[in-house]
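Nothing in this text is a laboratory measurement; each read-out follows from the coordinates by a stated rule. These numbers come from a predicted model, not from an experiment.
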Structure P
Amino acid sequence: MENNELLQSFVMNIQSINRYLRCMGSNQAEVTRVQWMVLRHLQRKGSCTIGELAEHLDVRSSTMSQMVDRLEKNGIVYRASSQKDARIKTVALSEKGLKLIGERETIWVDSLAQPFQSFSTEEKETLLHLMEKLVSHIPKKRENK
């Protein structure tokens with residue numbers, strides 16, 4: 001196979017896994033995929049301003065503010081005054097948001113456990129190593145657009 005064909009096959013397989021995982025978590029459809037990206041970013045960072053979240057997802061601050069409003073209304077995130085500057089509001093995950101992430105990730109891990117068992121230990125380690133290597137070579141978002 002040529003490089004382009006290999007890449008197309010790789011993308012199709014990643015999309016199949018993504019669809020499978022989305023179906024496994026569909027009974028907990030409290031959040032959209034974009035909202036999920038916000039939640040995961042907050043999980044990694046702890047808290048962020050609306051501007052930082054908007055920049056991360058490459059959307060306008062007003063769009064992000066509306067999204068955070070919906071998440072806050074559902075009790076998934078909360079706003080608080082920044083400890084450095086009380087005029088600045090930060091967004092963080094609530095207990096409900098942390099629980100939602102944990103539950104969904106447990107479902108995903110459990111749903112992939114059986115297919116993952118079809119690999120030997122060496123194949124699992126190789127797969128993980130190659131995925132990490134691929135991720136490490138993905139260009140980071142440019143700071144200045």
Structure Q
Amino acid sequence: MKFSAKSEYALRALIDMAGFYGQRTVGVREIALRQGIPERFLEQQITALRKAGLVRSQRGAQGGVALARAPEDITIFEVIKVLEGPLTTVTCTGTSSSDCAKSTQCALQDLWCQVGYAIERVLKGMTLKQLATRQTRYDQSSLPMYHI
């Protein structure tokens with residue numbers, strides 16, 4: 001299964017916003033510059049996330065975007081589902097699928113269902129806070145160390 005750039009960029013933006021949760025809103029332009037994301041493309045993803053209730057926006061001089069809920073309350077599954085839609089790995093996940101050459105359940109269908117369930121389990125088990133904490137550790141470990 002391959003996730004689109006929409007999901008990757010949106011997750012990077014959400015991780016960025018998680019660092020400011022409870023402090024202030026963050027401008028989309030500011031996030032786009034920091035994360036190396038095209039601003040117009042990011043605006044589209046933010047709109048989808050706002051409509052889904054994951055992000056809130058504020059207009060005006062102190063305007064920007066912020067997480068609508070605490071980072072520990074947002075699962076990666078929620079984000080992916082908003083941006084990618086249902087997480088089906090293949091088209092033959094139902095016994096009456098017209099896209100499948102077989103009309104009954106088969107071993108491949110079992111395999112694809114197991115793959116789908118595993119992906120869903122991982123995405124539901126990971127929160128935005130966990131990803132943000134992991135990213136902070138990666139960022140800190142990549143800083144140069146100066147010893148005297």
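Assuming -21500 is helix-only ellipticity at 222 nm (-39500 (n - 2.57) for each DSSP H run of 4 or more, over all residues; to 500) as calculated from a single structure, say which of P, Q it is. Display every interim value, and only then the final one.
On the way: P: -21500; Q: -16000.
Of the structures listed, the value fits P.
Looking at relative contact order in percent (Cα under 8 Å, 6 or more apart), point out which structure of P, Q has the largest value.
On the way: P: 20; Q: 25.
Structure Q comes out on top.
Supply the structure label, taken from P, Q, corresponding to semi-axes √(5λ) of the Cα gyration tensor in Å, for residues 24-71 alone with the calculated value 19, 12, 9. Show your work: numbers first, answer last.
On the way: P: 19, 12, 9; Q: 16, 13, 10.
Structure P accounts for this read-out.
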